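*Asks:* In C-alpha cells below, several structures.
Bear in mind these aren't lab numbers, they're just calculated from the coordinates by the rules spelled out. All values derive from a computational prediction rather than experimental measurement. Cβ atoms are built from the backbone, for glycine too; each structure is taken alone.
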Structure 1
Amino acid sequence: MRKIKDSAVLQQTVTDFYDHLFVGRDPDFDLPLDRLARLRLATKRYPRITTAQRRNYISAIEQNYLPILKANWKDIPAWKAVFEAIIPAKDVKGAFADAVVKAMGYSDMRKKEFPAIFQQLEIKTCIYCHSQLTLIVTKELYSRKYGIYNKGDIKKRSAKLELDHFHAKSDYPFLSTTFYNLYPVCANCNKSKNDKACSFELYTDNDLLDSYRFKVTPASIIDYWRTGNKEDIQIEFHHLQGSEAERVIFDNMFDILEIYKTQKDVVEELLHKKKVYNKAYRDNLTRDFAKLFPDPALIKRLIIGNYDEPKDIHKRPMAKFTQDIAMNIRLIKKIK
C-alpha cells in the first residue's frame with residue numbers, strides 16, 4: 001500500500017546480488033544457463049509454439065541473462081515487448097512457461113538466494129495488505145571458516161513469506177527470477193492475486209509513495225464516545241493515486257477493508273491515547289525522562305504502539321494502518 005522509492009543504493013544492491021549470484025553453491029549445481037541450453041536444444045514440442053519460436057525465445061534469455069535479472073522496474077515493460085514479439089504471452093502459458101521457470105532456477109533461488117537479499121532489505125510485512133509478517137529467519141550459522149565464509153556468517157535461512165510475481169511468471173517466465181518483479185507477500189495475498197494483474201507497483205522514482213490511506217469517520221468517533229461501543233467505529237479506505245476504480249479492485253482483491261474492520265480495537269486504543277497523551281503530557285515525558293528517551297521520536301512510537309514514520313512502514317505489520325489512523329485523529333502529526 002506504500003511504494004518503495006528506488007535508489008542508487010538499492011540498484012547497486014541488486015547488481016551486487018546478481019554479480020555474485022551462485023557463490024557458495026556446490027560445484028555440481030545445475031546452473032540456469034546450462035538448463036536453458038538443454039531446453040533450447042530439446043526435442044519436446046509445446047502447444048501453440050513452433051520449434052523456431054522456442055529456440056528464439058530461449059536464445060534471447062541466454063544472450064541477455066544478466067541484463068534481464070538486473071532489469072529495473074522501468075525496464076521490464078521493454079523486455080516484455082521483446083519477448084512478446086517472439087511468442088505472445090497467451091501462447092507461453094502452460095507447459096512451456098513451466099519449463100522456462102524451472103530452467104531459470106526459480107525454485108532453487110527461492111530457497112537459497114532470494115532469502116539473502118530480502119533479509120538484507122528488511123521488508124518484514126506483506127506489501128499488499130501490511131497485516132502479515134514476511135520474514136527471513138536465520139536457521140544456522142557457520143561454526144568455523146569454510147571457503148569464503150567465516151565463523152558467524154549465515155549458512156542457512158528460512159523464508160517465512162511468499163514471492164508474488166508482479167508480472168505473472170505464467171505469462172512472462174523469463175522474469176521469474178528478476179528482483180524487481182518479485183514482491184514479498186503473505187500467503188493469503190499471493191493466493192488472492194494468483195496471476196491476475198494488479199495496479200499497485202511497489203517501486204517508483206518519485207516522492208508520491210502512499211497509494212492508499214485509512215481513515216476513521218468523524219461521525220463514528222462521536223458515536224463511539226457516546227456509546228462506548230467500538231463497533232460504532234467506521235473505518236474507510238481511500239485511493240490517493242490513480243482512479244477510485246483501482247482502489248476498489250485492490251480492496252476487493254486482497255479484502256483490505258474487511259481485514260482492517262477486524263482491528264477496531266486498535267482504533268479504540270488510539271482514541272483513548274489521544275485523550276491521555278496530550279501535548280503537555282508528552283512534553284513532561286520528554287523532560288522528566290530525558291535519559292530514558294534521548295530521542296523524543298521514540299515517545300511517539302511508544303504511544304501509538306508501532307513505527308510512527310512512513311519510511312518504516314515495511315518493518316512491522318499494521319504500521320501503515322496505525323500511522324494513518326493516528327495522524328487522522330491528530331494523535332501524531334502528519335509526515336510526508
Structure 2
Amino acid sequence: MPYGKPWLSYDDQLALLESRGLLITDRAAALEYLERIGYYRLSGYWYAFRERSGELVLLDQGKKPKNPKSTTIALDHFKAGATFKNAVDLYVFDKRLRLLVMDALERIEVALRVDISHALGKLDPFAYLKPELLFADFCHKLDSRSGVTDHHSWLSKHAQLISRSKEEFVKHNKAKYGLPLPIWVACEVWDFGTLSTLFSGMREKEQDAISALYGLSSGRIFASWLRSLNYLRNVCAHHSRLWNRNIIDQPKLPDTAEVAWIADFTNNNHAIARCFLLLKICQHLLLVINPSSTWPAKMREQLLDFPNLAHIGLDLKGMGVTADWSNKW
C-alpha cells in the first residue's frame with residue numbers, strides 16, 4: 001500500500017491537532033515540544049485522549065471473521081477538554097516512571113548476576129557451557145524455525161558480548177587465562193536478557209534454590225518474572241511509553257499463601273496485563289536485595305503524582321493499579 005501521509009511543518013502539525021479538537025493553551029511551548037520530542041512520540045500519549053467509536057466488528061481481509069468479537073476504535077477527534085499540555089504532562093510522568101524502573105532493574109540485575117554465577121559456579125566454573133549441568137530441553141530440544149537449541153542461541157549471544165567487551169577485566173582474563181571465562185567473570189558482561197534466558201535454562205534444583213531467596217518456591221514461576229522484567233527493561237531502555245502499555249510477556253502468579261499481595265491480581269486480567277504488577281514485582285525483589293531501599297517510597301510518590309486527567313477519563317487504573325493500592329504499597 002502506498003504511503004499517503006504528507007510531511008507537515010511544526011505549525012501545520014499543531015494546526016492539525018487543533019482542527020481535531022485538541023486545545024493549545026500555549027502555542028510557543030507546544031511548538032517547542034513538537035520540535036524537541038516529536039509529533040509521533042507524543043501521539044502515543046494523546047492517543048488515549050481521542051474519542052472512541054461505538055461497538056464494531058472488524059472485518060478480516062474484507063470478510064466477517066469466523067469468531068467475531070466487538071471492539072471500539074479510536075476516532076480522529078479528541079475528547080472535550082483535552083489539551084496539548086495534558087499530553088506533555090503524561091509524557092513527563094511516564095519518563096520519570098521509566099527512570100525509576102531502570103533504577104530498580106539495575107539493582108535486580110546486579111543481584112541476579114551474583115545469584116546465578118554463585119549457584120552455577122559451585123557446580124563448575126564453566127557450567128554455562130555444559131549441557132549436563134543445565135535443563136535438558138534448553139540444551140537438546142531443537143527450535144523448529146532455527147534448527148538449533150535455545151542453548152546454542154544463548155551461547156551465540158554470550159560469545160558476541162564477550163567479543164565486543166572493552167572491559168579491562170575481560171582483557172586481563174583473556175590474556176592471563178585464555179577462554180572460556182569462568183562464570184563469575186563472564187556474567188559481568190551479560191545483559192538482563194542474557195541473564196534471564198540462562199536462568200530459564202537452568203535445572204529446577206538450582207532455579208528453586210535461587211527463587212527461594214526471594215520467597216518463591218517455584219523457580220519456573222520466578223523465571224517468568226525475570227522474562228517479564230526483561231520485557232519491562234526493553235520498554236524503558238528504548239524510551240517507549242510504559243504507563244498504560246499492554247504487557248505482552250506476562251508473569252505467572254505464585255500462590256497467595258506464598259506471596260500475599262498477589263491476591264489483588266488473581267483473576268484480574270486487566271491488572272495482570274499492565275505495568276503495575278511488574279512494579280510490585282520490582283518492589284518485592286528489592287525488599288529482599290536491600291530491605292532499607294528508598295525505591296518503594298519514591299515509586300509510591302511518583303504514582304501519586306499522576307497528572308490530573310479526570311476530565312478526559314484517565315487515571316492510574318490505566319496502569320492496572322489495584323484497589324487501595326497506595327495503602328498496600
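*Asks:* Given 10.8 as the derived value for mean count of other Cβ atoms within 10 Å over residues 146-153, which of the supplied structures 1, 2 does it correspond to?
*Replies:* It traces back to 1.
*Asks:* Can you tell which of 1, 2 yields 53 when percent of Cα pairs over 21 Å apart, for residues 74-217 alone is derived from it?
*Replies:* Matching structure: 1.
*Asks:* Something else about it: Comparing structures 1, 2 by FRET efficiency 1/(1 + (r/R0)^6) of positions 122 and 242 (r between Cβ atoms, R0 = 35 Å, to 0.05), which one has the largest value?
*Replies:* Greatest value across 1, 2: structure 1.
*Asks:* Work out which structure the value 23.7, 77 belongs to, where Rg and Dmax of the Cα atoms in Å was derived from one of 1, 2.
*Replies:* 1
*Asks:* One of 1, 2 was used to compute helix-only ellipticity at 222 nm (-39500 (n - 2.57) for each DSSP H run of 4 or more, over all residues; to 500), and the result was -13000. Which label is that?
*Replies:* 1
*Asks:* Oh, and also: Could you tell me which structure in 1, 2 was used to calculate distance in nm of label points 7 Å out along Cα→Cβ at positions 66 and 170 as 4.9?
*Replies:* Structure 2 accounts for this read-out.
*Asks:* Still on this structure, I have one more. With distance in nm of label points 7 Å out along Cα→Cβ at positions 90 and 306 derived from the coordinates and found to be 1.2, which of 1, 2 does the value describe?
*Replies:* 2
*Asks:* Right, next: For which of 1, 2 does mean count of other Cβ atoms within 10 Å over residues 194-201, calculated from the coordinates, equal 13.8?
*Replies:* The correct label is 1.
*Asks:* Work out mean count of other Cβ atoms within 10 Å over residues 58-65 for each of structures 1, 2, then name the structure with the largest result.
*Replies:* When mean count of other Cβ atoms within 10 Å over residues 58-65 is calculated for 1, 2, structure 1 comes out on top.
*Asks:* Further question on the same structure: Of the structures 1, 2, report the one carrying the highest value of distance in nm of label points 7 Å out along Cα→Cβ at positions 18 and 138.
*Replies:* 2
*Asks:* One of 1, 2 was used to compute distance in nm of label points 7 Å out along Cα→Cβ at positions 26 and 202, and the answer was 3.0. Which one was it?
*Replies:* 1
*Asks:* Of the structures labelled 1, 2, which one yields 0.15 when FRET efficiency 1/(1 + (r/R0)^6) of positions 2 and 162 (r between Cβ atoms, R0 = 35 Å, to 0.05) is computed from its coordinates?
*Replies:* The read-out comes from structure 2.
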